[in-house]
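Next up: the structures, one after another.
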Structure P
Amino acid sequence: MTARFALYYAPELIDPLHHAASGWLGRDADSNAPCAQPDLPDIAAITSDAGNYGFHATLKPPMRLRDGVTWDELLAETTALAATIPAFDLPCLAVADLDGFLALRETAPSPALQALADACVAGLDHLRRPPDADELAKRRKSRLSPVMDANLVRWGYPYVFATWFFHMTLTRRLTEAERAMWMPAAEAHFATSLAPSRRVTSITLFSQTRPKAAFVIAARVTLAA
């Protein structure tokens, strides 16, 4: 199986943040339709990688399903898991510099966010096909810490549990000069859409049909009330 599936947080379609982010990245992850981007130099290249993944925060990172596991099983188990997790208020978000990348980050700690990510990683792991040697080698190019490498071997991804952090990627890695231009541009673009408070009431399954294809929203699953 070449398809991959991931469990993400993504704003609801009626949330102004969905519209603002789709425009910034140049693609609506729900419809997979292109969107007009702001009139900024090289924005298509700056946002290309992030746009291919769709606007999201990772909960359970992209995975291939074990042999014999079907989409229907993945959806059913995700639905069952979501029913055990209460909805909660998301902290306010802001544009932040994340080791050279621009991303939306929470402005206050959220134990509920951490608990959601932890539950998604552990609760669906029995459906995941382990990464092959090439995937492990690719991840290890990032010079992982011993804890991250152990996570990679056990969970298929370095950034889980204590090494996980909430972020919604907006750009590729930028130079210092690029950050000086793109940070205020992103802050201005998202200012209005970040103002309203928002509640996390669902989690979202994204799918990628083949390598390098865009990730698209396959299903939204409601959390417990």
Structure Q
Amino acid sequence: MRGRFITFEGGEGTGKSSHAALLAQKLRGLGIGVVLTREPGGSPGAEIIRHVLLSGAAKPLGAATEAILFAAARDDHIRNTIMPALTRGRWVICDRFTDSTRVYQGELGGVDDKLLRALERVTVGELKPDLTFVLDAPVDVTLARAAKRRGDAAGDRFESESKQYHEKLRDAFRTLPLIEPNRCVLVDVSAGPLEVAERIWNVVTKRLDPATAPVALEGMAS
């Protein structure tokens, strides 16, 4: 039985990785095998490309080149992490996926949608998340959280963009649930993390019914 595929999307500092981890913990508590992963990254080859992208080394080459690099990382990630896990019946929870490319490189970077669709056909094929959470809060709040998280370190390729850029980013992400309401759910993360996590869990319970998922074999719950 194929596992479930859940993705978390949103701007910088919205708590995607934290809430993905909380959801994974909750599912594992039910005995469900979970693979927690991220993009760019999530496999050895993709992690190498992640460093190139987030360091900003590819920025001078333009958004189209960045989109191609993201696609290359995603191809490695899908082949080596996501699909093997889903085939084994694991639930895969991923911090970012194709929606981020559509928003960052497509909506904000101006990359032609035909190129993005072609890259998806080659790398993603028929694979699609069963459920996507779009985490949302005012930009002043999320940028402050991102700054607190990184401490004295410099912002990465995308964190260092202007506030105006992040406002446009937020607007673009907020349209996803309007376009695909059956897959995407907008979640206000302005509240405390436990309250937000409970909202996310309620949606997962209602839409994917994890109580009926097969229990992972001992030692195979990750």
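Coordinate-derived values only; no laboratory data. Here the structure is a predicted model, which means the values were calculated and not measured. Cβ atoms are built from the backbone, for glycine too; each structure is taken alone.
From P, Q, which structure was helix-only ellipticity at 222 nm (-39500 (n - 2.57) for each DSSP H run of 4 or more, over all residues; to 500) = -11500 calculated on? Let's see the in-between values first.
Values: P: -11500; Q: -14500.
Answer by label: P.
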Next item on the list: Taking distance in nm of label points 7 Å out along Cα→Cβ at positions 40 and 96 as the quantity of interest, name the structure among P, Q where it is greatest.
Entry: P
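Where does the value 25.4 come from, among P, Q, when mean count of other Cβ atoms within 10 Å over residues 8-15 is the thing being computed?
Going label by label, the one that fits is Q.
If mean count of other Cβ atoms within 10 Å over residues 136-143 is computed to be 11.1, which of P, Q is the source? Walk me through the numbers before you get to the answer.
Numbers: P: 11.1; Q: 17.2.
Going through each structure in turn, the value belongs to P.
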